[in-house]
Each structure stands twice: as structure tokens, then as C-alpha cells.
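Have a look at these structures, which come just after this line.
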Structure P
Amino acid sequence: MIKKCILSIALSSAIALCGVLSPGWAADKVRIGFLVKQPEEPWFQTEWRFADKAAKDHGFELLKIATPDGERTLAALDSLAANGAQGFVICTPDPRLGPSIVAKAKALNLKVVTVDDRFVGSDGKFMEDVPYLGMDAHAVGQQQGSLLIAEAKKRGWNLAETGAIVNTFEELDTAHQRTSGSVESLLAAGFAKENIFSAANRTTDIPGSFDASNIILTQHPEKKHWLVIGMNDNAVLGGIRATEGAGFKAPDVIGIGINGTDVVAELEKKEVTGLYGSLLLSPNVHGYKTAMMVYDWVSKGSEPAKFTPISDATLITRENFKQKLTEMGLM
């Protein structure tokens, strides 16, 4: 199913890009771009799908373009301007491209709204003057921590014998906000600080969190149960794989990911694993709402808020994941 979806979205991306290069479109319609860094990912496929829905609902044209690197991002802005677009939504391939993107957008008279990843200025701080819609990362992290501790108590674990692996990636602020929020919830629920272990990930994938988690597990053989925390599904899955390698069985491990799109294969496994579930975010809301933000800005002069936080996250488990993913068009 996912492969078919990838092929489908790749085709639609190609068609959209051809449209960007074609001058034969109606001159009186509002046109906006929607640029994403990883069009093969289910998250961005869903954002595009619902941005398309917004375009159909409100009668504007949407130009979908894959921009996996800086060079293609800046080239895409030229293409948008040449074809009469008045603005665009972007999830940038690198937040540090923010100043270059903003400068070029101003030169081309294009309005810009960022989604998912906020622009970072040359001073290393967020560019808060650029409208941005994204998850309230800290709140989602708090939800992750609360659900983890609730499940541990439900299983009757002795918390003094329980460790928490926190797979961190401090270079990315979103990651920091999520994991710090999760830790905050553990502490507020009475989990001992000395039983929380930070595992610095070198990369933001499963191997990165696997290696970092292995170090923690080796250092603390006295723990009988483990909570696994991370900024996304893959950070948690790497930790789950590490606990399995260390000999822990599923009943003694609880991992809850964030995103919900990268845990399908895990939740479909016949045998239960340490992954209890994931917090499914809302790419449908991100796609539809940001497209409308740019459209309203262009057509009505309604400049969007500088920050529009989204905090909707649904816990998906082996029992409900198919239903929830299907409802969002992700499965």
C-alpha cells in the first residue's frame, strides 16, 4: 500500500512540476506553491493531498514541488514566480536556508508560510517574523511522557527498577522540545530523575538511536524494565531494537513514538514488541490549513499569525492504528 502511495505521489509531483514549467494556465486564478523536502514520505504525501483539497474547495491552483536540497529550493521559487504564483508553503530541507529563502521570496514578491520546520536565522535563532504552522513540540512530548508513565503504572512496574532511555538530538530544537517535554511529565508523575538516562543520537534514524540506547543498556544492567523516549517513531524504534538485543521481552519495555507514520510495519507484526504505540500527528491539518493561510493572505490580505501551534495528537496502538491511519488517508 505504501509503495503504491509513493508511486502515486511521485507521479503527481512530476505532473505538478511540469505544470510549473507550463505557461498555459488561467491568468485570473490565485496560484500558490507547496514545497516539501521529502515527497516520498507519507507525512508529506498527506500534506499535499489535503492542500489539494483546500485548492479544490476554494478554487485556487496548487503547484506541488519536491525540494530536497537548497539549490532546487531556490530554483523552485524562480519557477513559481515565472508562472504567476503569489505565495507558497514550504517545509525546508534545511532550516538554515531561511534567510536565503526569505530574501528571494521578497525579491520575487512571493508570500511565504513555513510548515513543520521553522526557519533559522544567521544568528541561530528562529526567524519569528515569518509565519509558521507546526506542532507544539513541547506539549506533544509531555503527552508522550504522561502516556508512558501511565502504562508503566498500569502494568504494575516497580518504578525504582525502571529506567527511561531518552534518545536525544539536541541540534534540532523540535527534538529537544519533544524529549524535554516527555522528561518533564515523567518527573511530574514522580519518576526519579536518577533513573532517566540521556542517549545522545548521532543521527536521526533507527541505527542512531539503536547505538545510543545500547550504551545506556550496557551501563545499567540493574534495570528490569525500560521506557523508551525519542523525538519521533524511528528514535523510539531504535531503542526498542536495542532492548531486544539486550534480552528484554516486550512486557518489560514500553515505547511510544511520535508521528505515527513509521510504525505501521511494527504494529502489524504478529508478535507484540516493546513498541506500545505512537502519537499520530495531523499532516492533514498541516496541509489544508497552511494552504488556506497563504490563499487568504494573497486573496484577502489576511496576514497569518506568526506562529500557529497544532497540538492534536492521537495515540495509535495495535488495536486502533488501521482505523486511525485510514481516517487520515495514510493507509
Structure Q
Amino acid sequence: MTSPVDLTSFAAGGGCACKIPPGELEEAVRGLTGVTDPDVLVGLDDGDDAAAVRIADDLAVISTADFFTPVVNSAYDWGRIAAANAFSDVYAMGGRPVTAINLVGWPREKLPLELLTEVLRGGMDVANEAGAPVTGGHSIDSPEPLYGMAATGIADPDKLMRNDAATVGLPITLTKPIGVGLLNNRHKNTGEVFEAAIATMTALNRDASRAAVEAGVKAATDVTGFGLLGHLYKMARASGVSAVIDHTAVPHVDGADEALRDGFISGGSRRNLDWVRPHLSADGVSEEDLILLADAQTSGGLLLIGEVPGYPVIGEITAGEPGTVTVR
């Protein structure tokens, strides 16, 4: 459904590109610690995708939340994208979502509630596809429209995938093409609709997650607002390893190269590259290629350490300076 208004015009940013810049966010949470509990398997330490708490010997609960401003003008598609993005954190941990609650901010005097109904319908349709019933929510009157979900999942504690478990010598696999940030920015500025971008953003990472767990993958994250380079840097730093990627092996969503050529680069993507640049080695790689690798994704794919059938290998984990990312 096409909205009668341009939803993206009500947002200063769009999708995961509206995240607080990674360097600023890390500074804000620096030094914050929670209660030490041996049953907290994944918590605050390395900025992982979700929290994981053991509640039985063979069962962990995964908890996460994600919301953002409109990334497309279709209210229904925005709801679908936001829900898929929220569930992605559960899948990135190797879990299965079991329930979700809606998180809503709505400028009720500016946008009709009928549009909100479409947003919620989109989110519910994706939740139903994920097998995770929507069981409630919370809403506020806000100056910008916001939507997302708090998602709860379950996993086998022995099969959790984490961002601090990357092992030297293993390949790096990526499960979705990059470049949706560029297309979303073009969409916001021109109104052009890019079906390939919508298709990849609304696709659940469920099958990729299952395949990774079956392949014995122990280290993973999803590629969202900090871009491929940012999330790979975080993983390498947390794991005490370095990484090498072949930028020619990284798949691009249809239309992304043209959007890059025409200059539809978000401020979030530029900030991502600035944040990673001190830890980046990229001799002979163009600035445009690096911008694309840093492109702020919304509901991106999984970045898996290990080879998973059916998905492209884009690089390898190496034993260099911890946190260093080399692009070739």
C-alpha cells in the first residue's frame, strides 16, 4: 500500500541510518556495568546484538529491541521492515523468536491513525511469518513517527552465536547484499521505489540463521546501522582478531551502484567510515567502494564467521592487529 503522505519527510533520518553514531554511543555507555550474574551469557561487554540469559541448562532467553523512523513512504512496508529488523537480532544470536511487542511513537496531530494501523499490520504480518505472536506494546505521542519491536527469543546456550567468538583462519560469509542505505536515501529524496531494496529488508534472516547453527557457526552479527565495515570492526575488536575482506566479493543490491554514483550518501554512512578509518587498511580501494562498505543498512544480512552453504564468502579472519580490517 502506498501512503497518502510521504512518511520519510517526517523524519530527520531514516531506518538504521538514524542511529546515534557508533563512536558517540560507545562513549555514552562507557563504564556502565550491570549486576554480575553467571547466567547472563551475553550482556553489556561487547555490544552484541541482543542479550542472552540462561534460564535452564538447555535453554537461554534472548532479549532485544529495535525501532526507527520511516525508511520508506509505504506505511505497510515500513512496518514489515522494522519487524524483520527487530527479529534479526534474535537470529544473529542463533535463536528463534517467540513473541514481540510493538514500540510506537506517533505525531497524532500530523499523521492519521489509519497510517499507524497499516504500520502495525505490516509488523504483525512479518511477526506471523516468524512464528512470534505480537502480544502487546507501548506508544507515545512524538514529534517524529517511530516504530519497532521488542523481541524475545529462545536458543540452546551451547549453540549461541556471538560477536566475540571469531576464530583465526575461518572464512567470512555475508547473507544479504548491501547498499539499501543508498537506495533508501534516494527514495526519501526522489520518491522512487526500489523493490529489490524492499525485498531484502523485509526478508527474515531465519533461514540463514538456521543454516549457520547447523554448520556450527559460533560467531555472528547482523549488518545494520554501522554498515558492513562497522559491524565487522566491532566483531574483530571483540574477538581479538583482524579481518580481511575482498570488496569485489561483496554483493550489492540492485540499484545501489547507481545511487552511489549519483551521490545519495547518508550522513550516517559517512560517520561509519570515519569511525572505522583509524582501524582500516585499504590501499588501492576507492573512497566510493569504502563508502558502500560503510553504508548504513536497515534490516541487513548476517555476517557469519564460517562457511555456510548457499551464501557468498567475502573474506577471512586473520591474526593481525586486533580490530584491524583490511579491504582488498
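Consider the structures P, Q: one of them gives 33 for percent of Cα pairs over 29 Å apart as calculated from the coordinates. Say which. Walk me through the numbers before you get to the answer.
Values: P: 41; Q: 33.
Of the structures listed, the value fits Q.
Among the shown structures P, Q, from which was the value 18 of relative contact order in percent (Cα under 8 Å, 6 or more apart) calculated?
This figure was derived from P.
When distance in nm of label points 7 Å out along Cα→Cβ at positions 104 and 144 is calculated for each of the structures P, Q, which structure yields the highest value?
P
Taking -14500 as the value of helix-only ellipticity at 222 nm (-39500 (n - 2.57) for each DSSP H run of 4 or more, over all residues; to 500) derived from one of the structures shown (P, Q), identify that structure.
P
Quick one: FRET efficiency 1/(1 + (r/R0)^6) of positions 296 and 320 (r between Cβ atoms, R0 = 41 Å, to 0.05) came out at 0.95 when computed from one of P, Q, so which one is it?
Comparing all candidates, it corresponds to Q.
Read-outs: derived from the displayed coordinates by stated rules, not from any lab. Predicted, not measured: the structure shown is a model, and the values here were computed from it. Cβ atoms are built from the backbone, for glycine too; each structure is taken alone.
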